[in-house]
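*Asks:* Each structure below is given as C-alpha cells.
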Structure I
Amino acid sequence: MFDVLGVDRLHELEKYADATPDLISAVIDEAGKLAAEVIQPTNQAGDCEGCHYYPETHAVTTPEVFKPAYKKFVEGGWNAQDAPVEFGGQGLTHGAISALHAHGSGEFKQTYLEKLVSGEWTGTM
C-alpha cells in the first residue's frame, strides 16, 4: 500500500490529515486481528446454519455466532470508519450511509444516520 499506492502520503490531503503512515499501519494490524480472531471463526457456522428469510414477516435471521462478532465489530468502531464525522463517524465513504448523507432529506438524516453509524441499525445499497 505504501510502496505501490503511495498511501503514506494520504495525510498530505487536508481531508485525511490524521491518516499518518503509523495510524494506517495500526488500523491494518487491528483489522487483521479482528478478521482472524473474531470474523473467521464464524465462517463454519455461517456456512452450516446460514441466514433465513421469512417472507410472511419479512424477517431475516442469522447464525447466533454472528451477533457477538458484530458487537465486537461495532465496539471497535469499524462500522463508523467511513461515516460522516457529524454523526459520530470517521469521515470516509460507505454505501447506505454515504447515499443517505448525500441525498437524504434532513429528516431522514436525523432519523437514520446516527443509528446506522453507531451500528445499532444496518443498511444496504
Structure II
Amino acid sequence: MPREFPRTRRIGEQIQRELAELIRGEIKDPRLGMASISSVQVSRDLGHAKIHVSVLGNEEQIKESLAVLNHAAGFLRHKLGKILHIRVIPILRFYHDRSLEEGARLGALINEAIASDKRNAGDDE
C-alpha cells in the first residue's frame, strides 16, 4: 500500500470543490450533461490530476461529456491557477467513474437474491 500524502489529498479535495463550481458556472457547452466530480487523484509532484466524473445518460452522452471536459481541461486549469494558491497547477484528465453504476447493479443483484431466498423459503413451508 502506498504511503498516504495528506498534502496531495487536501489539494485534490480543493481541486474537486473548485472544479465542481467552475464546471457548473463556466462551461456552457450543451453537449455537457449532468456531470458530477466523484474524486480527484493528484500525483505526488502535483503534475497530474485524474478527475473521476459521474455522468447521467447513455454511453454516447457519457463520451461526449468526457470529450467536452477533456477539451476544456486547459481552460479549467487556467481558472484553477487563478483560484488556488499553489506553485504548480496539475494537468487535468477526466475519466468516467463507473462506481455508481456498479453499486446500483450490485444492489439489484443483492435484492434479487434476497427475493429469491424468500420465495424458496415460502415454497418449503
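*Asks:* Taking distance in nm of label points 7 Å out along Cα→Cβ at positions 24 and 96 as the quantity of interest, name the structure among I, II where it is greatest.
*Replies:* Values: I: 3.0; II: 2.4.
Going through I, II one by one, distance in nm of label points 7 Å out along Cα→Cβ at positions 24 and 96 is largest in I.
*Asks:* Still on this structure, please answer the following. Starting from the value 13: which structure in I, II was relative contact order in percent (Cα under 8 Å, 6 or more apart) calculated from? It would help to have the intermediate numbers written out before the result.
*Replies:* Values: I: 13; II: 24.
Answer by label: I.
*Asks:* Name the one structure among I, II that semi-axes √(5λ) of the Cα gyration tensor in Å of 38, 20, 10 was derived from. Walk me through the intermediate numbers first.
*Replies:* Values: I: 29, 23, 11; II: 38, 20, 10.
Only one of I, II returns 38, 20, 10 for semi-axes √(5λ) of the Cα gyration tensor in Å, namely II.
*Asks:* Something else about it: Of the structures labelled I, II, one was used to calculate mean projected area of the Cα convex hull in nm², for residues 48-103 alone, giving 5.5. Name it.
*Replies:* Details: I: 5.5; II: 4.4.
This value belongs to structure I.
*Asks:* Taking -10000 as the value of helix-only ellipticity at 222 nm (-39500 (n - 2.57) for each DSSP H run of 4 or more, over all residues; to 500) derived from one of the structures shown (I, II), identify that structure. Show your work: numbers first, answer last.
*Replies:* Working: I: -10000; II: -19000.
The value was obtained from structure I.
Every read-out reported here was derived from the displayed coordinates using simple, explicitly stated rules and does not represent laboratory data. Because the structure is a prediction, the values reported are computed rather than measured. Cβ atoms are built from the backbone, for glycine too; each structure is taken alone.
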